[in-house]
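Quick heads-up: structures coming right below.
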Structure I
């Protein structure tokens, strides 16, 4: 937003324009001007903008400019939902995956997603598109949801719809796909710019509003059987756990957030280390959307651990020559959070990750003490336990990400803890 448009927004907000107050409040949030943002959001909420009330709840949830206040956040989101806020309905569905602040009730979560989608919430439309893509008989509904979100200039939806049309669209859709890729790139999605040639920007899409779609929030595909590579410690893989599109979703979401990877020291500090030269992105706060949590829950459900007991998802990228030398995932005694205190999450129990890409050469995960080597394969989940029966770290779980020789390796990793690691 340039200075002229910001001044115009402020003038309109000062004259009592509720929508301008909301938009100004959101812009002030993007500039980390929290107090000013809350004042404008409160002004918009008082004037009847229910989504502004929801964002006041998100400020309380994430502690923007202060400390998190979970009871207040839940109250504000509930009030906003009652007032018809699509944002509040979406956020309450999103929060339910952890089951701590909001109960994990699939029927209620789906109803909230549908309510948000009917209010043209792009994130909810995108989430429904991904959920319904798991059911072949619902592909047309999935496409309609994605098209509606793309019509709202949602960059990730534009990218995903372009990928679908470039593969299975008619001639006109295949021609339009390049324009969609270009539009997504212009909106700041690197994945769209990096893999596809530019094209003409599309006209604004039109599609019917989403109506009630009764389907459980579950994996519509059959769950593949696990292949065991070691029984003590347990090492297993599950092939085809994520679809091509689901893998691409996480890559496209995480790529704008990448930074140099760090390691956890004996004191629990996160520091750069020569043993690890990849890039990674942690999906935290508003960067972790409903779909990202849904995909994480499918990881933790398979190992029968609540999502609340996992650290936040980390998406990693390894370029040619990059590696992670031999290491263990369990934490040293006294490391941050690894204390025998019921308020602390405790030790890392499980490591579970999904390869998001195939790798042309190199990049295997190797357990040298167990003679186990696992090759990257898109959609393949790898799960292993980190601890001995007495709760101490198991030195046999030392493992390494071998150097990538050709191509890129992307993976999404979760570490679970003894006790809850997330408040919501």
Structure II
């Protein structure tokens, strides 16, 4: 302990001793209160977010975080809990945000950034930005228009959309609302004939890519959802209590399929033999979503996988504590340019987007932010969330001196 700290400690002990004396208690107590008064933060937060004054119009939002408390207000506790929950202690959920704080951008100056081009090619198709709509289930729990509202918002900005197996809108209706092909995310179930039927349906609808989720092999331990469900006064069985195969019978993508023998949406026995079988079955592109290590990235390349989505499911399955942005570099190094690499989980700011692109990701996928917008204001909320992220990404590209995505290089980011 330094002499300065010793003097401060001695002064505090003296004041505490004097405060106990009836002769000097008032003066000493006042001095002690002054000594213990909290110091203001640096910088001082003069305008913290006021949760008692929520936005009432999407245009009022300053960032995507403004939508979350409105979603909380609008939704029943169990529905919000389903959206918000992570697994176990939610260490991974927090790590996904904290990972971005360990990365710094290195701006280049005197570059003409009057015009910014965010167009990107993803598996042969062109999009106006690298911001992708990640697959999320049960969107009609958050707004009556559900995935249709999300698809229309994706259309307005020409964003790639990935539809969940357990969406509350069919792949056919999503593609019609999007006005362009939509990728199909696949939970394989424990029955191959159902898996194959889902793939065939997506292909007939015009989906060019199947995205196999490989990290949801068991049910997540969703404690936040469980606690919020306890305070939900509604009958929650229809939404959160259905068991198989009844659950699947209420999901449009399973219409017409015999799901009576299905016991689980995921499968703990999924391995590389299953991936090879699926690769042989899928006529279009096949992606793996949930890869987090270089070892698995190498195996994916050997299996002929077209692309990887680095994902920890937004911290919803397995609380491993590792942010996807921290896992991204080793995966990019392992594939060595043999396939495109996308990434999701924790993206909330345009600077997050640029950091991932600088590391080498082809595109980033967002989940919870657009669900906040959907639950808050429907389609207009989703559009505003996407617009905010686009504007922030545009500004971040100008700040680092990158007039196009091709100009965002690894030299523009460093780890602290």
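Here, each number is a calculation from the coordinates, and none is a lab measurement. What you see is a predicted model; the values in this text were computed from it and never measured. Cβ atoms are built from the backbone, for glycine too; each structure is taken alone.
Results, tabulated for the structure shown:
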{"item": "Identity of the structure behind 4.4 (criterion: distance in nm of label points 7 Å out along Cα→Cβ at positions 230 and 358, calculated), options I, II", "result": "II"}
{"item": "Identity of the structure behind 3.7 (criterion: distance in nm of label points 7 Å out along Cα→Cβ at positions 102 and 158, calculated), options I, II", "result": "II"}
{"item": "Comparison of I, II - label where relative contact order in percent (Cα under 8 Å, 6 or more apart) is highest", "result": "II"}
{"item": "Structure (I, II) behind the derived value 3.8 of distance in nm of label points 7 Å out along Cα→Cβ at positions 38 and 134", "result": "I"}
{"item": "Which of I, II yields 36, 27, 21 [semi-axes √(5λ) of the Cα gyration tensor in Å, calculated]", "result": "I"}
{"item": "Computed 21.8 for mean count of other Cβ atoms within 10 Å over residues 246-253 - originating structure among I, II", "result": "I"}
{"item": "Structures I, II, by FRET efficiency 1/(1 + (r/R0)^6) of positions 150 and 342 (r between Cβ atoms, R0 = 41 Å, to 0.05): label with the highest value", "result": "II"}
